[in-house]
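Just so you know, all these numbers are worked out from the coordinates, no wet-lab data involved. Bear in mind that the values here come from a model prediction, so they are computed numbers and not experimental data.
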Structure P
Amino acid sequence: MFIPLVNIVIGIIVTLKLAKVFGKDIGFGLGLLFLGFIFYPILAFDSSKYIG
């Protein structure tokens, strides 16, 4: 994450994988990416479980 421009790509990958390990689809991952202030609380207070 210290390398410029690479940190953006890694941040996107981490966000999409976070949605995946909680059983969400790519649409939810994009929501986390672009509208995080709405989708992170949904993920936090939803009944979804960590799949791993």
Structure Q
Amino acid sequence: MRVALAPGDTSPWLDLVKSRAPGARIEIVPGVGHFPQLEATAHVNALLEDFAAKL
């Protein structure tokens, strides 16, 4: 059974990403499905703006 991740949760896939890209920033957007960019537009845009500002 698939369940949505909550902030602070992990999975084997996220553990692999963290081990291969230790500097990666992983964000869990709670309460959304497969399309966070459509379901939580303001939240995703804020994360993208923060990412771009740090470049």
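With helix-only ellipticity at 222 nm (-39500 (n - 2.57) for each DSSP H run of 4 or more, over all residues; to 500) derived from the coordinates and found to be -13000, which of P, Q does the value describe?
Source structure: Q.
Mean projected area of the Cα convex hull in nm² was computed and gave 3.8; which structure, P, Q, did it come from?
Computing mean projected area of the Cα convex hull in nm² on every structure in P, Q gives 3.8 only for P.
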